[in-house]
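The data blocks that follow each hold one structure.
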Structure 1
Amino acid sequence: MTLEILTPEQKIFSGDVYGVILPGIGGLFEVLDRHAPMVSALKEGKLKILKDKTQTAGYNIKSGFVEVLNNKTTVLVEGAEEV
């Protein structure tokens, strides 16, 4: 699936990934390839990108939203910092 992480200032990440773990308002949740369409609010916390089954990358994010549609996940956040 394609993942994009955007802040008001810039595009933080864009590329094909295996999945992503997000800090939702109700707790952590994971989005994988071919996930059903959804929109969810995000709280401040750690976002983990699963580049494949062994490689990961992480970002500390501020609050925002995620949209999953047509095998593309778009994360819109107030700010993000790579960890």
Structure 2
Amino acid sequence: MFSLSRRIKDEARYIITTGCTVRQAAAVFGISKSTVHKDMTERLPHVDRSMYASVRAVLDKNLEERHIRGGIATKEHYMKMK
């Protein structure tokens, strides 16, 4: 049996070490991005407060860079069309 708190800590460790997005973590763990987001923002503070601070920093960094990644993806999309 895989405990909920263990899954949450595993997700958090993965996000901290790789700096990945919620979507990328969801793909690795085979769960939805909504579940990963809920685990990291609502459940993790109750499981491990110090780990939450580290995850929050990664999530905030990803949020700040989101528009840049979107622009790069759009540029690559249109370059393939040429």
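Values quoted throughout were computed directly from the atomic coordinates according to the rules given, and no laboratory measurement underlies them. Predicted model only: the values in this text are computed from it and were never measured. Cβ atoms are built from the backbone, for glycine too; each structure is taken alone.
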One of 1, 2 was used to compute log10 I(q)/I(0) by the Debye sum over Cα atoms at q = 0.12, 0.23 Å⁻¹, and the result was -0.27, -1.12. Which label is that? 1
Quick check: -25500 is what I get for helix-only ellipticity at 222 nm (-39500 (n - 2.57) for each DSSP H run of 4 or more, over all residues; to 500), calculated from one of 1, 2. Which structure matches? 2
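Matching task: 0.95 is the computed value of FRET efficiency 1/(1 + (r/R0)^6) of positions 49 and 65 (r between Cβ atoms, R0 = 30 Å, to 0.05). Pick the structure from 1, 2. The partial results should precede the final answer.
On the way: 1: 0.95; 2: 0.75.
Label of the source structure: 1.
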Figure out for me which of the structures 1, 2 the number 1.5 belongs to, where distance in nm of label points 7 Å out along Cα→Cβ at positions 25 and 57 was derived from the coordinates. 2
